[in-house]
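Down below are the structures I want you to see.
Values in this text are rule-based calculations from the coordinates and carry no lab data. Keep in mind that what you see is a predicted model, and the values were worked out from it rather than measured. Cβ atoms are built from the backbone, for glycine too; each structure is taken alone.
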Structure P
Amino acid sequence: MTAPFSPGSWLAPLVGWLNTNFHPFFESVSVTVDAVVEGVRAALLLPPAPIFVALVAGAAGFFLGWRLALLAVAALGFCGLVDLWEESMETLALVTVSVAVAVAIAVPFGILAARRRRFEAALRPVLDVMQTVPPWVYLIPAVIFFGLGQVPAIVATIVYGIPPMLRLTTLGFKQVPEDLVELGRAIGAPPRAILLKIEFPSALPTLLVGLNQCILLSLAMVVLAGLVGAGGLGAEVTRGLTRMELGLGLRAGLAIVAVAILLDRLSRAVLRRGRAASVG
């Protein structure tokens with residue numbers, strides 16, 4: 001009886017070679033990512049919880065309406081009420097860094113895919129695989145290269161958040177009216193001006209949809225990454241599961257729901273304002 005085909009037997013030598021020859025690179029990435037995440041986390045924890053809640057609620061009320069201000073108070077206040085404020089801020093720091101890097105990677109590639117059909121065709125099967133693979137599978141190679149902790153969580157979350165942002169960036173730029181681009185060229189606008197003043201504003205509503213999806217998927221992945229020692233609310237859920245502590249798991253789970261609802265509503269409100277601005 002022949003042995004079953006195992007991709008791992010083919011990939012293991014490659015992984016070993018990468019770990020041996022590129023260890024300084026992986027180490028430098030780990031140090032950089034850790035420093036950035038800790039900086040964002042420290043900034044979020046710098047003001048006392050009541051002041052932070054007031055700042056977020058004030059900004060949401062001024063720019064997006066009083067209902068979102070009340071939601072911010074309720075969601076963030078709940079995180080403090082259940083004594084998971086630091087864990088919630090750590091989760092927000094992980095999501096913030098992951099989304100920022102995912103967007104920085106996805107948007108340029110999405111613009112290029114919108115302008116190069118062959119590049120888009122080459123990317124499509126890769127994105128299909130990335131969105132089909134179960135999310136926890138991304139943690140395996142990330143842990144192999146970067147060990148346990150925040151870094152594999154960030155790397156896996158970035159990889160998981162890129163596909164929706166990239167696809168919707170491509171869609172948004174493909175839907176830009178060609179006559180607007182031709183008008184910009186006719187008046188002698190340089191390519192950079194056409195990109196920033198015509199294409200980006202026209203594609204903004206679709207880009208904001210992609211940002212919303214990227215945020216929610218990144219939050220789900222960061223929570224799952226608690227299994228590899230990423231910290232935050234995901235670690236509390238994992239701790240409650242392994243210790244069979246219903247109270248801890250329930251508190252952390254409800255805090256995750258509060259953060260997810262807040263991020264979703266805020267991003268949706270920004271999306272509506274972006275659509276209104278593009279129509280106006």
Structure Q
Amino acid sequence: MSFIQIIVLSVAQGITEFLPISSSGHLILGSWLFDWPDQGIFFDVAVHVGTLFAVLIYFRREWIQLVFGLTNNRSVEFGPGSTSVPSRNLLGLIVVAMIPLVVAASFIRKSLEENFRTPEAVGWLLIGTSVALLVGEIVGKRTRHIGDLKLPDAVVIGLAQILAAFPGISRSGVTMVVGLTLGMTRESAARFSMMLATPAIAGAGLLFALDSLDATDKPDWVAALLGAVISGITAYFAIAGLMKLLRNGSFRPFIAYCGVVGVAVVIAQVAGA
């Protein structure tokens with residue numbers, strides 16, 4: 001990997017992992033746009049580890065409260081204007097929301113890698129992400145907080161996470177959209193999505209790591225370490241920017257971005273066919 005490729009892909013992973021614009025889709029588009037060779041599984045593991053540390057550090061207070069609150073079921077506080085959630089209740093919501101993705105991943109992962117890792121597929125799915133975000137903005141009542149969620153809500157959000165296995169459909173985007181349609185505020189939907197990101201990214205990283213054991217290429221430790229650091233730093237600021245935006249703003253910038261990029265990629269693919 002060239003230095004430029006390391007920088008670009010690491011920054012792209014860091015920014016897009018938590019913004020509702022699909023990280024996996026952008027990595028595919030990046031390699032296609034610049035005609036770069038595949039970065040390899042080991043590098044994918046590294047940048048995922050970087051973003052995992054970023055979300056853990058940003059939400060360290062919530063995770064510390066959750067872990068230490070399990071013994072006496074103390075509540076996790078999500079800040080002014082939100083509701084507190086008993087630690088065991090929050091853990092239950094997270095576990096229930098993760099079950100569908102864990103079960104589905106083992107069945108559909110290989111099929112997705114063979115049939116949907118193309119620029120045109122990513123383009124169409126980005127358009128779908130744009131439409132989904134628009135629907136969430138229109139129909140959401142934005143009155144509920146994380147503490148108002150029930151187990152059936154977590155099941156619905158968990159089922160939606162399965163769609164994020166498709167490159168071009170954002171995991172954070174689809175979980176936030178479902179949260180909005182369930183009546184959550186934008187910030188609460190984003191916070192719950194970020195809490196789900198920790199086990200989701202850890203699981204994806206584990207799968208990549210297991211795949212890397214079968215890889216024949218020698219790991220590039222320098223590229224991996226640099227990629228992890230860059231993606232982690234970038235992801236931290238991306239999370240901070242998103243949370244600040246959603247306190248008073250909306251998903252409109254992401255709706256426009258996904259729509260424009262998706263249409264441009266599809267047109268480019270059709271014209272080049």
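Observations on the structure shown:
- Looking across P, Q, the calculation of distance in nm of label points 7 Å out along Cα→Cβ at positions 77 and 157 that yields 2.1 traces back to Q.
- Source structure (of P, Q) for mean count of other Cβ atoms within 10 Å over residues 117-124, computed value 13.0: P
- Parent structure of the calculated result 35, given that relative contact order in percent (Cα under 8 Å, 6 or more apart) is the read-out and P, Q the choices: Q
- Distance in nm of label points 7 Å out along Cα→Cβ at positions 125 and 189 derived as 2.1 - corresponding label from P, Q: Q
- Entry that produces -25000 once helix-only ellipticity at 222 nm (-39500 (n - 2.57) for each DSSP H run of 4 or more, over all residues; to 500) is calculated, selected from P, Q: Q
- Computing P(r) over Cα pairs in 5 Å bins from 0, in percent across structures P, Q gives 1, 6, 13, 17, 19, 18, 12, 8, 4, 2, 0, 0, 0 for structure Q.
- Value 2.3, calculated as distance in nm of label points 7 Å out along Cα→Cβ at positions 85 and 133, assigned to which of P, Q: Q
- Source structure of the calculated read-out (distance in nm of label points 7 Å out along Cα→Cβ at positions 21 and 205, 2.4) within P, Q: Q.
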